[in-house]
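Take a look at the structures below.
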Structure 1
Amino acid sequence: MYLSEEEDDYNLSLSKFESMLKTNKVLFFDSEEFEEIILHYLDIGKATLAKKALKLGLDQHPNSTGLRLVQVEMYIFDDKLDLAEKLLNELEAIEPQNEEIYIQRASIFSKKNQNEKAIECLKIALEYTDDTADIYNLLGMEYLFMDNLEEAKISFMKCLEEDYEDQTALYNVVYCFEFLEQNEEAIVYLEKYINENPYSEIAWHQSGRLNYGLKKYEEALRAFDYTTLIDDEFLGAFMEKAKTLEKLKKYEEAIASYHRTIELDDPTSFAYLRIGKCHERLGNKKLAIDFYNKTVHEDPLLDKGWIAITDFYLRQRNFKKALLFLNKALSIDNENNQYWKRYGAINHEMKFYEEAELGYRKAVEFGDTELDTWLFWVDTLQFTDEFESAVKTLLQATEFYPESFEIEYRLAGLYFMLSDDKKGKFHISNALRLNGKNYLLLKELFPVAWNRRMVQNIIKKHLESGKF
């Protein structure tokens with residue numbers, strides 16, 4: 001591999017320094033060599049070696065502003081802010097136009113959560129630097145810390161005007177747009193950026209992601225196509241492309257894109273799951289179940305995998321198979337409300353009402369507060385003539401759904417079945433007020449109560465009123 005002259009010199013300096021440490025011989029380095037050596041050790045997390053290099057550097061070059069600024073940086077890193085400020089004051093008296101002094105002052109203010117003062121220092125640094133891109137990047141970060149997303153966005157944009165290759169700044173610009181809910185504007189910005197830098201896979205990828213979020217799937221697919229053409233090993237882009245192809249119902253192409261993610265990295269349960277879903281939609285039932293099985297084998301804790309298998313067999317009306325896999329899922333996680341809800345549904349289909357009631361009860365116990373879960377549970381209790389338990393359950397449900405006509409019709413019917421006509425009248429009046437068009441729900445669920453003269457009179461009066 002060819003190394004540039006600068007890289008070669010840098011490697012020689014590093015080897016020379018490490019050799020000096022081993023032999024205890026003191027060798028001479030110029031101040032810039034010491035700076036590079038110190039920053040190298042800081043970058044790789046070897047602070048002790050960085051400090052040793054700094055000490056040797058200052059011994060040889062006690063008046064080097066560059067080395068003393070590195071010393072400031074290390075003081076800040078070690079939270080010795082007073083020492084850092086004292087040294088900066090000395091350096092400012094010597095070189096008042098050195099931008100690095102103001103950058104380090106900004107770093108100190110930032111550590112103290114004095115972001116406005118940090119911004120003031122960075123604006124002074126802008127006046128003295130030739131490298132404005134880095135300063136704008138730092139300004140953007142300070143504005144982010146202050147939750148001033150609009151100014152942060154402007155700063156990162158200015159950074160990119162100076163350095164189009166700064167990928168971190170590009171990500172940060174998009175983040176600001178998204179946080180400000182300016183996704184359309186973000187796409188327009190990225191289009192301009194791409195016109196200037198058409199081979200930026202990051203820009204194409206972000207454009208695709210934003211278009212996907214806005215449900216502009218054709219535009220998203222075009223962006224992901226360009227991303228993967230520029231970088232055919234961009235794992236995230238292939239994953240996003242596959243999801244987009246699914247939305248466009250191009251399932252075979254989606255499968256190919258998911259397979260590409262598996263080629264690029266270790267297979268994931270998510271990729272297996274989505275491949276299975278695509279095969280199921282294509283009618284490839286055997287392949288679908290094969291990939292669902294791979295999903296749960298890859299990650300037994302992924303509930304979506306077990307749910308996919310269960311729902312697959314439910315759609316086939318193969319309740320025994322569905323229950324077999326659901327029991328395996330419950331043996332791994334018996335507090336998953338989605339598992340218990342399906343346990344209730346499968347047992348209800350098989351006319352095992354006690355087990356069905358257990359499933360719905362457990363689903364609610366473990367956090368499922370969906371209205372249909374409460375209604376399934378109550379209807380199961382009604383099948384087993386547990387009217388009082390059904391009433392208690394519905395009264396619990398009203399805490400979550402105080403204006404639900406489905407609950408009110410059921411409460412009315414149950415109270416009539418329990419011969420509590422006063423409460424029955426109250427709840428049927430509520431039900432008719434909330435949704436008078438669905439009055440036949442009472443007939444469907446409680447035919448005995450429906451046939452009572454009193455109930456018929458209430459319904460008749462409602463129909464004559466014309467209030468629906």
Structure 2
Amino acid sequence: MPAWLIVFLVTIGYLLASLAIGLASGRHASDSTEGYVAGDRSLNFLVLYFIMGASVFSAFAFLGGPGWSYSRGAAAFYILAYASVGLVPWYFFGPRVAALGRRFGYVTQAELFAHRFDSRAIPAILAVLSVFAFVPYLVIQMKGAGYVFNVVTEGRVPQWAGSAIAYGVVLVYVFRSGVLGVGWTNTFQGMFMMVLAWGLGLYLPAKLHGGVGPMFDAIAAGLPDMLRGPGLGADGQPWSWGAYSSSVAISAFGFSVWPHYFMKIYTARDVDTLKRTVVYYPTFALFLVPILFIGFSGVLAFPGVEPADAILPTIVTSALIGLPPVIVGLFCAGALAASMSTGDALLHAAGSVAVRDFWGNLRPGALDDAAQRRWIRLMVILVGAASYGLALIPGLSLVELLLLSYGFIAQLFPLTVVTFLWRGVTRAGALWGLVAGGGIAFFLDLALRLDLVSAAATAGVHPGIYGMVGNVIVMIAVSRHTARLAPAHVAEFVDR
């Protein structure tokens with residue numbers, strides 16, 4: 001049997017195992033919207049830890065991370081920086097969010113803000129902003145799955161077909177099982193990826209260079225700019241410290257307020273489970289270290305790989321490495337696990353947000369519980385189809401797509417902070433702050449991509465940071481000139 005066919009069959013076997021776990025886990029949820037979206041608020045520490053961690057171990061990490069260390073060197077270390085601290089805000093506002101969710105029945109992020117600011121417009125805007133940010137993030141996952149299938153089959157399965165196969169499986173178990181399907185498949189996929197990351201991350205440097213130390217010594221001698229902070233930009237020239245630090249900042253700000261992460265606060269069994277998840281979560285950053293070693297191992301041994309995000313499957317399928325086909329199949333399944341463990345959470349959250357937060361606020365009471373579940377499942381399919389269409393567009397870097405998404409979603413961070421800390425913020429202030437921040441981030445990013453504004457004019461700072469600054473300024477200015485909400489209502493959120 002040809003080696004590529006063995007690899008392909010092992011990969012298909014992994015997909016079938018994920019499908020079986022995803023479908024079986026959904027049988028334990030109640031037949032309600034709360035069961036589908038929040039898992040009846042019953043997730044334990046193990047599942048919550050892996051549902052959060054595996055979401056970070058996405059195609060961005062398993063493929064984009066090695067792609068950046070391979071093509072841009074030290075620039076990839078920004079991933080370790082923000083992954084270590086991104087969930088820390090949960091320790092402070094997470095218990096409050098969980099308690100309010102149980103008290104008022106929230107299952108999405110925007111339902112909290114809608115109640116806090118007594119506004120239908122804010123959750124509708126949040127829904128649009130969230131889905132707008134979800135789609136590039138989903139595109140990352142689908143492109144990653146396509147890369148894997150294309151390389152492991154030596155080009156016999158095109159990228160569009162590989163993406164369709166993997167996300168056909170994801171759609172089925174998310175459609176059927178909701179958040180419990182996401183949670184238990186992520187637990188399986190997360191454990192699988194941990195083992196593979198360290199195994200591959202240590203084996204490749206040893207095989208190609210004699211070890212991790214000799215690998216970096218060889219890079220320092222041959223291509224020293226790769227190891228000089230903050231690394232290289234997309235054009236191959238040194239990246240600015242402004243770009244590097246703002247990429248860390250925008251990712252850290254946005255990390256804790258991604259709607260598909262934020263919604264998992266409501267799923268925790270209790271406050272202790274939530275806090276333990278936050279405390280132990282930075283350990284997942286340790287598992288990103290060997291992922292970067294994979295990319296560095298190919299810098300000298302595999303020059304000229306295009307796109308750079310395909311470096312991992314390119315290395316493991318190379319005759320130079322000499323891995324048995326079954327082992328290659330397991331590693332490629334790990335890359336698929338990285339893609340799917342984030343994609344399923346995104347699809348589930350996108351459907352929930354679109355129905356509960358957008359349509360539910362435009363037409364309150366128009367959908368009963370059963371109708372909500374049907375529409376959420378339909379939106380899962382529609383968002384998946386739209387993302388798949390965009391994934392077919394060539395030439396987009398996985399990490400650049402992620403940073404684009406973070407620029408939009410980070411605009412929710414100031415709103416989250418003032419929700420619990422500032423009595424003086426008004427409905428209009430919160431609304432117009434969001435509009436201003438999202439607008440600045442979008443148009444500045446567009447201007448940079450069209451070369452209407454130079455990177456030097458912005459000091460290399462991420463457009464999302466400028467958006468956050470504008471967001472806060474507008475929020476404060478408008479709040480000082482508009483009517484405040486009733487003190488008794490605000491006290492439910494601000495007083496502990």
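A short reminder: the numbers here are calculations on the coordinates, not readings from a lab. Everything quoted here is computed from the prediction, not taken from an experiment. Cβ atoms are built from the backbone, for glycine too; each structure is taken alone.
Which of the displayed structures (1, 2) returns the greatest value of relative contact order in percent (Cα under 8 Å, 6 or more apart) on calculation?
Across 1, 2, relative contact order in percent (Cα under 8 Å, 6 or more apart) peaks for 2.
With distance in nm of label points 7 Å out along Cα→Cβ at positions 174 and 246 computed per structure, which member of 1, 2 shows the largest figure?
The maximum falls on structure 2.
Given a value of 143 for volume of the Cα convex hull per residue in Å³, for residues 110-309 alone, point me to the structure among 1, 2 it was derived from.
1
Work out which structure the value 29.0 belongs to, where Kirkwood radius over Cα pairs in Å was derived from one of 1, 2.
1
Please compute FRET efficiency 1/(1 + (r/R0)^6) of positions 326 and 374 (r between Cβ atoms, R0 = 25 Å, to 0.05) for structures 1, 2 and give me the label with the greatest value.
For this comparison of FRET efficiency 1/(1 + (r/R0)^6) of positions 326 and 374 (r between Cβ atoms, R0 = 25 Å, to 0.05), the top structure is 1.
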